[in-house]
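Each structure below appears as structure tokens.
Every number here is computed from the coordinates shown, using simple stated rules; none is lab data. As the structure is a computational prediction, the values presented were derived from the model and not from experiment.
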Structure I
Amino acid sequence: MHILAIYQHYWPDTAPYGTMLRCILGRLAADGHDVTVVTAQPNYAGTGDVRAAPPTELLDGVAVRRIALPWRARRGTLARLTKILVFQARACALVLAAPKPDVVWVNTTPPVVQGLMGQLLARLRGGALLYHCQDIHPELLVHAGYLRNRFLIHALRRLDQYTCRRADTVVTLSCDMARTLAKRSDRRGPPGNLSVINNFWLQGFMPDADVPADLREKSDRFRFLFAGNLGHFQNLELVVDAFARLAKRRHDVELVFVGSGAAERKLQARAGALLGDRIRFLGRHSPEATLAAMDRADMGIVSLAPGIYRCAYPSKTSSYLSRGLPVLVVVEEESALAEEIRAQRVGAIPDALDAAGLSATMDASAAGALALKSRSEIKSYATSHFAPERVLEHWSDLVHNFDRATAR
């Protein structure tokens, strides 16, 4: 079966999904499928320091075709939108001129637009559509407070719902996200093409990557670590406020952020006098360096703004657990994630999602008052749920069954 995937930030670009997609497509190529990916020269978050990759190459058995973009090294809204528009236009032209695919594979970046483009190309080329919903839009933007216009929300939801119905299969990450998709209703009822396959942990492809000294060190303080995007979906203001309360009572704790994002400066300002000592921001690093930071932490933090769990799944959870690191999950207790973490004793859930409740849970964690599994037991749990070989087996089965269904 010829699979053609379209994603702007494929490896060696630094977007986590680009690395994950490399693993998935490499497995499918090893299964005997003919796999092509259309991508762009590395440009994630304006990373002009990333060296240009070959325009075409065979990587893990996958044929990679990279599109050159203007303003590759620039940041800012205008540069980002320009790169998205140029990529979409050139990717469409390339796919239309390429040999006919059996499956067109797209995900949810950019929101709604990528799905619409995928279903249009699948229809024009006579192939099936696989829609990989890493996030659910526009619901995610609504819960985060970015989108309030009712007409626009309704229009975008209808467009994405149309894509989901046109898709031959829709893959999402959690049962909470699947419920959100299923609740989209019209006279024809919910879609019947949903599959749930969670993300696996990412170990990277550069095991010899240099790890900065700040990430190699092990503090004598109890270290809370947040590793990931410092954006507005993560509710990190609450984490900083809760830690500030804790820091008044305890001097043997610290909070470390590894990553960057739109909320970084506001978080630094919120840290106040604790910044640079008890609260540290170490910036964005390679996956290998980030894993080293997890090895030296005492508890990882997973935090989502209210309602976000219905539209997204924090994939950093599996990375934390793969290192045997217990997690502090700042998510509604009715979420499937919170229920699983509590049931498996691999982390802690605050009794209340406010600064006082979260601070109390952080205090209990630092004091060793929680009955959690050991790091080795947590690693075993992660291996049984999030190991790449286990999750890739699900992808292999899905595409194999997909192949048989489309052949009939």
Structure II
Amino acid sequence: MYPKVRFFLYCFLTIGLFCSCQPKDTFSWNAGLSGPKNYPSGAPFIEYFYQGKSIAGTSSGTGADQGWSITSGGYVGGDRYKPVPDSMAVKWVCSVDNLVYKGGFKLPRDKMLELFKRKVIDSYGNQNDYSVIVAGMAPGGNITLWMQGGYATTEIAKFKILKGEEDQNIDDDYKKKEIKSWGNYLTYWKIHGIPYSVWEKGEKEYPYDIGFTTEEEDKKGYSIAIAGYTKDGSIIYSNEDPIPYLKWNENVKLQVAKAKKLPIQFYIQWISQNDQEWYEAEIVLPSNLENQFIEFQKRYGNNIFLTVGMDKVSENKLYTFGRIWLENFKEKIEIMKFRAAKLNVEKNRKKKYEVSKYSLPKHFVFPKWEGREKIQFPELEYWQEK
């Protein structure tokens, strides 16, 4: 046999042997957990089955609330290449209601199998294999299942456990929600309540981006960070990094293509290069923002930016003011004003602020508490737009 022919035959056999190591219709995937930001699930556990046999699972002893659809938890046990599951078992403790939810569900295996075979193209144009099946657990016994590949996430199914059980093993700190250890969660629940229906029905996405501007051009080089929280506990950011800078008195000329959920609260941090001016704000957005966005879209079209702008800084004050607009190349409409607290630089390590970081919009009304457990909410210091 000629050496060249022998070489190609050897390569062909090697490739065939390698491919035969992966059984038909099996894929390399892991199990992941998710929980909505600020609505943690305690001791979440998930297990996947195929034809009655356990094939993968994961759990967490510390809970999960890193953001809706964001993955945490590690793959536990099983082979690297596994069949696509046909069913699942799930269990977790709902933090806001102190109830244990557990149940089992049949999965849309054919749909999942097709996605594994087809792969996914993420927002950066990269093709990726789906590699994680993520189960999200939310208040009200609501479960969402996603498949993730690279930076792309595809929703697979929603399930609901109709009735939770009393947790007989819950400790007093978890049950009573003491302000000392639960303060940030309690504040968020006081402001936004528990949107049970949003985890059952899902949230709409809209094409827009988050931009930034400042009245003082010499401060446009300050470091700016903006994160948004949505109703369902997702975390959103600008489509671009760094955040697009838009001139104060000019309409935006940039193109916006990507869609995402609308925020209900912004967290911003604005810091000078020498750290001498350090501002932070928790901005509660108007409850009718979605309606305002839809109306703006109808009247002025797309390429919309939700822009955060910082007013001219007042010297020797413990705060500064800013504004938020809806804008595109046709129109710019202010939707609210906010106040950002200034860090006492001398106490930088303690991050002490002399005024509250919270800003509320005009006519804001704290929602009626609909949780199963009565909660003693902390007093909230805030500035409210007049």
Structure III
Amino acid sequence: MKRIILSILTVAMVVSCGKDESKKIEKAIEKNDPKEMKTVKAELETKIEGLHAQIATLDAALAKFDTVEKFVLVTAFKAKDTIFNHFLELQADVKTDQNIVLNAEYSGMLTNVYVKEGQKVSKGQQLGKIDDGGLSQQLAQLEIKTELAKTTYERQQRLWDQKIGSEIQYLQAKSNFEAQEKAVTQLKEQITKTVITAPFSGTIDEIITDKGSIVAPGVSIFRLVNLGKMYLEADVPESYVGSVKQGTMAKVNIPVLHEEITTKVVQASDFINPGNRSFRIKIEVPNKAGLIKPNLTAKTLINDYTNEAVIKVPVSILSENADGDQYVYLAKEKDGELVAQRTIVTTGRTQNGKIEILTGINNGDQVLLEGARSVKDGQKISIQ
């Protein structure tokens, strides 16, 4: 409406200029003189500004006769107590203690490989055999000698019990038998080193050395992995030492698997690393499907704080005054109408765009949402 009035007045002003004003404009254009054209334009703009001021005066006078009240349209939600969980976000790597390389403990030829890559094996199962270089034959001979030494010792013991024979003969027989027994035990231990067995149940991930190869102590032969006991390790800043501990709830997200797992902290270190002022935690990761692999990157959310009954609001509706106080607007009834009431609040922690309100809002209050930043204290509102 204002634009229409302005246009009418502008036209009227131009007409009122008369023939002289029109001639000025035409003359300036005909001369093609920019300076003169700017001068004429400036004169017209000055007159238009004067009309704007007169229109504003008329608007103010007409407002007194406007009996239709204007309400600001807003949206609101009812505040209610709810659980507020705050999570500390950390990056971590997936690990397992049961991911080892089995090395040879004896020198010789790898004569037998009893498994294949990808095969599942049980704890104690034989995986491979190294040629013992004749130790088995030596053991057989030594066991025969040991059996003879045992028989001799037992006979000497019976005679000695009957006070027959000398004590020296009895002690020599006993010493010889015990020495033979120790020799058999030592040889068996050596032969045991020629057999490679699984220290735990798992999967043969890799056969590193092929059958027929000559190996020596320390040479890698198999990689054995068990994906049943996976965990995450992460470093937590020391400021969370009182809130992150054994049993604390955690959420693990593994991006490549598009999977989120709810689990818990199973261990929190008692040692603070002086280098980065943090302590290490271990989080168990169930792996029933077997898809979680060692060294995968994971994001973990540690539930370091929980408030069982608190009001939370979107961070976007918070404002701050000159004193640094934060406030929101509530819808309050006044004289039978709804008005916006500015309310100072005390805030807590923030999570996912929501902030904890500690004081200032009560259960059941109507909190302005859309339009909250455009209203003024005491302004009449209409909730959509």
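For helix-only ellipticity at 222 nm (-39500 (n - 2.57) for each DSSP H run of 4 or more, over all residues; to 500), the calculated result is -5000, so let me know which of I, II, III that is.
For helix-only ellipticity at 222 nm (-39500 (n - 2.57) for each DSSP H run of 4 or more, over all residues; to 500), the value -5000 is produced by structure II.
Comparing Kirkwood radius over Cα pairs in Å, for residues 101-332 alone across I, II, III, which is largest?
Structure III comes out on top.
Consider the structures I, II, III: one of them gives 19.6, 61 for Rg and Dmax of the Cα atoms in Å, for residues 53-236 alone as calculated from the coordinates. Say which. Could you put the intermediate results ahead of the total?
Values: I: 19.6, 61; II: 19.3, 64; III: 40.9, 145.
Computing Rg and Dmax of the Cα atoms in Å, for residues 53-236 alone on every structure in I, II, III gives 19.6, 61 only for I.
As an exercise: semi-axes √(5λ) of the Cα gyration tensor in Å, calculated from one structure in I, II, III, equals 36, 23, 21. Which structure is it?
Numbers: I: 36, 23, 21; II: 42, 30, 19; III: 96, 31, 16.
This value belongs to structure I.
Could you figure out which one of I, II, III the value 141, 45, 20 for Cα extents along the principal axes in Å, for residues 61-164 alone was computed from? Intermediate values should be presented prior to the final figure.
Working: I: 42, 34, 23; II: 42, 27, 25; III: 141, 45, 20.
Checking each candidate, the match is III.
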